[in-house]
Structure P
Amino acid sequence: MTADTPWTTRPYHRQWLMNQAERQFDLFQFNAVNPKGGFYDLDATGKPFGSLRQIHVTGRMVHCFAIGHKLGRPGCDSIVDHGMQFLWHGHRDPAYGGYCWSLDDDGFKDDSKQAYGHAFVLLAAADAKVLGHPLADRMLADITEVIETHFWEERHGAVSEEYARGWSKIADYRGQNSNMHMTEALMAAFEATGDTKYLGMAERIASLIIGRHAAALDYVVAEHFDENWNLDKDYKGSDMFRPAGTTPGHWLEWSRLLVQLWVLGGKKLDWLPDAAAKLFESSVSRGWDHDKGGFYYTLDFDHKPALAHKIWWPATEAIGAAAFINAHRPNPIYETWYRKVWSFSANHFIDPSNGGWFSELGDDLKPVDLFFTGKPDLYHALQACLIPLFPATGSLMQAIT
């Protein structure tokens, strides 16, 4: 075996990836299930805390354990059902329709209706349909109707952002992050149903966010816009969901999604993989800390670090993007970065004692809790482990047979 043999073809590396995926599953399967419905947050040691359940967490857990069930991991089917029941009977609003952002043991805590959260309901419903879950068809029809009625803006080819519980407008803000995850979910819905309307919506979002706006900024993905999709460079939101400036991790996430969209669309729109390559190169050249390693969380519009802490999820997205793009447009740059980011992650992000990944690293590359707390996520790290193991033909739910 020569030194330049791709890691994804090496038996040891493939075994290592699956072992890492198993550690991720173990942490969340045996610690995160809340018997009152939904899922606990996990602290730095992997122990559950709090009673608040947010919709993106519920949807992502359904997605991850649907993948686990497809792999053949025992026990995942009951966790998928647990999450689906909580989406339908917990987050779903029986009075006004749609799905509320968060609730605790006493009911809705934040009853806003957000496109970001609804994207993960669509993703969960699509995955559940692939598995034949009894709630899947009802939820898929319901969430599709909600998205088409309240969020989709045909004149722009994208979704609006957020509403109060009764569907009154909260703000004129439009965001790329919710649209990026809606693109992911729309592709999953297309895979699950064969309905090309989902694919067409995903292609229109990509055309707006990347083909129009990112291309105009030399393949930097802008985050924040007004209701007419004019760029708002001065926007300052929350550091967790809407940080100011630009977020290189999202450029990486989009680069993989664009190639996946190209594949699902029959490889007809060649601008998609071309843009993916440019986004990937832009992210690693501008967003990577070439001194200490790791991706900066955010940059300003002069490409200088704004929030310099290193967050776990951009690393996972770089890994998935490098593997997925390289499967279709082989180039040594992807293998180089695949190895570099995995090596950094193995040395700094993966928690050898408690399982999971440290969510955030400070300037000294030691774990800190500034923007994120504990082990907030299975979704990103799990996909980084599994995407390199399966054919780059679509989502993991499609690729795993």
Structure Q
Amino acid sequence: MASLQQLMDLPGMRTVLGLLALLLLAWLAGVLVRGVLVRVVHRIAARTEWHWDDALCRRRTFLWLARTVPALIVQYGIALVPDVPDRLAQVVGNVAEALLVLFVAMAIAAALSALEDLYRDTPRGRERSIKGVMQLAKIALFVAAGLVVVTALTGQEIGLLLSGLGAMSAVLMLVFKDTILGFVAGVQLSSNDMLRVGDWIEVPQLNADGDVIDIALHTVKVRNWDKTITTIPSWRLISDSYKNWRGMQETGGRRIKRVITIDAGSVGFLDAATLERLARLHLLAGYLSAKQQEVAEWNRALGEADAVAANRRRLTNLGTFRAYAQAYLDDHPRIHHGLSCMVRQLASGPQGIPLELYCFTATVAWAEYEGIQADIFDHLFALLPEFGLRLYQQPSGHDLQAGLARLGEGQAESRTFQPATP
């Protein structure tokens, strides 16, 4: 006992033991709060039907709040340590206060993240992201917390720090240039409803073509169709043009705009036998009946000029095929009949006569759209010979071989044929 009393009478020993006891108490309180109270709160949150408490637990908001307990104990308990120097008490108190501010700021940031998660799960949140706004709020929060921490550690007034920041405004503008541009761009994108998460966009100048998966304060992430990810600065979507396919998806129809190139040498008038055969096609029966009656009335009105074939109107295989293609699209169950649907003839050129199909499918799903488009053109390609038409294509190796073979056969026949001499 005497030796213990002598040890306690040593200069500064009570202060050291008091500090150790204070740190031990703060550590035990932290372990107790994190190990018991936080677990109890998490278990209660898991059993409730609310979603906000689950989001707070998932973002570790309560854990950051629990870490403030040791800082509070140290901050207010330092005054109870015996014979502690005022300078040391002030330093320890300032450090504890700085840690307290940091932990509170982290808890608020975690709560903002939880709020963002809850908003993202709503129908509106799936369309419009507030991630940029939350990031800006966190930046403002940590800047404010940093000022308070520096004030606590240095003992300077916050007004003096703010005046110093004002003098460094040019440097701050340079450092936070991307943040300012991103915030302004995010406000414009959101207020004008120009971009949503899930939109399909094309930005050719940045090699981006795919779905928007994330809209942040500084960047917009696009998952391209080859599964790569392109990161685009937010302000580029304001300064540069891009294509958003959301209108197509909301309309419910995706456009087909493709041509069938007809060989001009196969275009001609239809004879009676061909007309009779084509009249058996149910999609053409009504058209041919009405058209033949119209042509007959026109020709009767010519009078004597009707004797010249060139004066008479006659049906062509190309016009009849165009009418069939239009009727086929009008009757197709997978074509959107509430949108434009036409078959038109474009200007002819060296590659033949383009016949363009312009219509919309009744679905926007990519695979279904491609299947519908392929089925339509497969059918029309295969039906061209029924109208006496040929599809134009550049001469292939098979065409050259067939031509050379026919040329060789002609030369052989000319050599074997010898005219009789008198």
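Quick note: the coordinates plus some simple rules give every number you see, no bench work behind them. The shown structure was predicted, so the numbers you read here are calculated from the model rather than taken from an experiment. Cβ atoms are built from the backbone, for glycine too; each structure is taken alone.
Suppose you compute Rg and Dmax of the Cα atoms in Å for every structure in P, Q: which one lands on 19.6, 63?
Values: P: 19.6, 63; Q: 41.1, 159.
Answer for the origin of the read-out: P.
Going by FRET efficiency 1/(1 + (r/R0)^6) of positions 77 and 317 (r between Cβ atoms, R0 = 30 Å, to 0.05), which of structures P, Q comes out largest?
Answer by largest value of FRET efficiency 1/(1 + (r/R0)^6) of positions 77 and 317 (r between Cβ atoms, R0 = 30 Å, to 0.05): P.
Quick one: relative contact order in percent (Cα under 8 Å, 6 or more apart) came out at 16 when computed from one of P, Q, so which one is it?
It traces back to P.
When mean count of other Cβ atoms within 10 Å over residues 181-188 is calculated, the result is 19.1; to which of the structures P, Q does this value belong?
Label of the source structure: Q.
If helix-only ellipticity at 222 nm (-39500 (n - 2.57) for each DSSP H run of 4 or more, over all residues; to 500) is calculated from each of P, Q, which structure is the one that comes out at -14500?
Checking each candidate, the match is P.
Comparing distance in nm of label points 7 Å out along Cα→Cβ at positions 101 and 365 across P, Q, which is largest?
Going through P, Q one by one, distance in nm of label points 7 Å out along Cα→Cβ at positions 101 and 365 peaks for structure Q.
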